[in-house]
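Peer 1: Pasting the structures in now, so scroll down.
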Structure 1
Amino acid sequence: MRSTYFRPAAAGLRGALRVPADKSISHRAALFGAMSSRPVRVRNYLDAADTNSTLAAVEALGARVERHGPGELTIHGVGLHGPREAGGAIDVGNAGTLMRLLPGWLAGQPGRAWELDGDESIRLRPVDRIAEPLRRMGARIDARFERLPPFTVHGADLTGIEYELPVASAQVKSCVLLAGLSAAGVTTVVEPAASRDHTERMLARAGAPVERDGVRVTVRPVDGLELGDVDVPGDLSSAAFHVAAALLVPGSRIVLEDVNVNWTRIGFLRIAERMGARIGGELEPAGAFTPGEPVTALEIEHSALHGTTVDAQEVPLAIDELPLVALLACFAEGETVVRGAEELRLKESDRQAAVVEGLRNLGADVQGRWDGFVVRGTGGLRGGWLDPRGDHRIAMLGAVAGLASREGVQVRSMEAAAVSYPGFMDDLATLLAR
């Protein structure tokens, strides 16, 4: 197993950078493109393992993907009711978003069935939370042990339901809403707290009758979708690693260009600001809902940080960046508590355990809880080694920790970062070189 050593930064990070395209929006652009009745041109599509799995999946369903160059695609869809049965299992790879959204579309196709499978990691990620509402709507889902991949979606004539999510989840919400496009009657999803709303925005752009009232989202059936062209903005979840590095390494001042600042994605920035982070850029106000995605240039400077408390209401808006909150907390003054984050245990790895174990190995004073963690800031990290357990976000966290630590960090299997950010090490090196 190859490892990569990240030595303490000799100077601050400097310069401007354009981060990779948003992974969540890229997934949805491919899926909605395949569901559309007219060709959809996508610019700045993310070229990464997860999003390429989505392109392969829609091609297996009959869509044609025309590749014009890096990040430039035209998707010739099969229409809302036109996916064909695949010649075998659809391979979702390691893409949890694809695994949980695609069944929503397929469930409303009566008389057809599809098997979904993926890598070893995906086979450990439960699908019971999408299976339950889809079954209530009339579909049949056959899963291993009733809750794990591989699983088969048997399409059916669906009926709309009102479904209350037990845990806020953009993936489960999106699955139910996509099923609602082909269901008789009205489909409503009620969340305990707001989660990412990229699906609702794209539905609105594609002409679907979608309404949002607080944490209630309603969709009605349609005959077809017409998405139009999509420009995918920069991914805040990828930008977050550079944000954290600049906040922690003395002398840093960077600009991250064209970053998506949809209010349902900027929870990490709000938490970091509360901890004392100096972050510039115009962020979308909470509660906004437009068919488009707002972008801005983020300006980040090294900052003195202090502890904070993150409650369950904030978790869905920062779920992918909570490991970075733990890292910031190691360098902050005082105690940081994260609660209501059980969802971390259902990611590419058990991220709660990976963060607690990984940071403790680097010298952190961190305690795991069943729904989160507590970090007592010690002013920094010693360094050491970190095993990301094949999780791309834990691998990149290790790299940032190495730059800010006293002795550096050895990260095992850094290649895991390619799942969402293939050029991460090159971009980080660019900011360090400047």
Structure 2
Amino acid sequence: MKKLLLVLLILFLSFGGYILYTNYFNKEIPKLDLEEEMVNVDSLTIYGTHLNMHGNLVNDDNLDLVLYNGEFKNYKINTVSDGFNLSDYINDGMYLETIPVGTYYLYLRSSHKNDNDKDVYKYYGLKNTTDYKETTYYTFSYNGNKIVIDSDEEYNTIKFAVTENNDNDIYDVVIDPGHGGMDGGACRGSNCETDFTMKAALSLKEKLEAHGVKVKLTHEEGQLSKNEVLPDYGVHGRAVINHEVHAKYLISIHLNSNGSSSVHGLEVYAPVNIDYTFSKKLAANIKKEANTDYSNNKVSRVYDGVYSRTFTEADVKSSLDEYAAKKMEAYDVTTKSNYYYMIRETGGIMTGAYVDSRNEPKIMGNPYYNSNIGSEAYLCELGYLTNATDLENINNNLDKYVTAIANTFLSVYMPKA
């Protein structure tokens, strides 16, 4: 009797599992009737947590993008002179963190009213004409998903396959303790940047990990001797690690210096062409929590405490002259290039990374200089070692600076209620 009950239980569970699989996990998504005309997508990028794209427009009205899996989620598009995009900013567009596990198809959709005042839709497939035929994004740890974006011939458009991520070597944020080893950074008397940057980075790591954030440092405490310098590029290079671990954000911690002791205050550096909401919040939170001031430095300032520095014509000439003196080929630097390499090279094509392999093996290149995925990077100059007030505040209140950075990051990391 017990054996019979066991067999019946197994049959019931097997049948239930089959029903569950066929109705939920293997559910076929109804196909849409598509227009013959297709939309060419010539740019598809992911910076931080957002996907952006550029494509041509069709001659139709009320256009938006829809992510379709039997149901629709729509995204507004911007009409630009040569087509459309999802945003004019590299760190804005389609937020990828909230897409549940499943298979989705992306279409351009038009809508208009018929004679009965009902909505009528047309759908256009998207053809990926970029050099990036497959793009993979890993979500924050608490979501734990992997999103593969490629093309699908059956549904004739771009496909999003969202599955659970089983790779343990994926991180949420990379923290870069500025300088290290034989490079002490800026110094004033007996105080150097490296006396503070590693301490701040370790504290920030601890605070974030307490909330489940996966954190990777560009280098560990004691990793570099006084005779060593961490390579910037090549495998595990300082500006490469974030790509290797698929980090969504990068925070580089520094202290500043100036020939004039009157220059003081906080400076948060961000890439150009971004939505500055996060950087403004980061600067404001540090200012308030650490009871410091925004910098009085006006060069490259875009908002109080927020800066975006690009190469000047003098910087471009200096770079060209430097490589000519070394008898090496100069990189493709322009006045639109982000100046700080921890911002520029960690963002791939979105931030204008340019350190390719042309000068290897003398100088290792950035294997991800032409990546269409990058970390949203910020370089925090907490204050000036050459200003007595800044130095005293950093010495006495470093934890408050770190707390402000941690809380700002957690405001974009933690799940929304």
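Peer 1: Figure out for me which of the structures 1, 2 the number 11.8 belongs to, where Kirkwood radius over Cα pairs in Å, for residues 112-167 alone was derived from the coordinates. Show your work: numbers first, answer last.
Peer 2: Working: 1: 11.8; 2: 13.9.
That value comes from structure 1.
Peer 1: Between 1, 2, which one scores greatest on relative contact order in percent (Cα under 8 Å, 6 or more apart)? Write down the numbers at each step before the final one.
Peer 2: Working: 1: 18; 2: 15.
By relative contact order in percent (Cα under 8 Å, 6 or more apart), the leading structure of 1, 2 is 1.
Peer 1: Computing distance in nm of label points 7 Å out along Cα→Cβ at positions 296 and 320 for each of 1, 2, which one ends up highest?
Peer 2: Details: 1: 1.9; 2: 3.7.
Comparing 1, 2, the top value of distance in nm of label points 7 Å out along Cα→Cβ at positions 296 and 320 belongs to 2.
Peer 1: Right, something else. Taking volume of the Cα convex hull per residue in Å³ as the quantity of interest, name the structure among 1, 2 where it is greatest. Could the numbers behind the result be given before it?
Peer 2: Details: 1: 120; 2: 220.
Going through 1, 2 one by one, volume of the Cα convex hull per residue in Å³ peaks for structure 2.
Peer 1: Computing mean count of other Cβ atoms within 10 Å over residues 176-183 for each of 1, 2, which one ends up highest? Mind showing how you got there, number by number?
Peer 2: Details: 1: 26.6; 2: 20.9.
Structure 1 gives the largest value of mean count of other Cβ atoms within 10 Å over residues 176-183 among 1, 2.
Peer 1: Using the calculated result 13.8 for mean count of other Cβ atoms within 10 Å over residues 256-263, pick out the matching structure from 1, 2.
Peer 2: Working: 1: 21.8; 2: 13.8.
Computing mean count of other Cβ atoms within 10 Å over residues 256-263 on every structure in 1, 2 gives 13.8 only for 2.
Every number in this text was worked out from the coordinates using simple rules, so none of it is lab data. For clarity, every value in this text was computed on a predicted model and none was experimentally measured. Cβ atoms are built from the backbone, for glycine too; each structure is taken alone.
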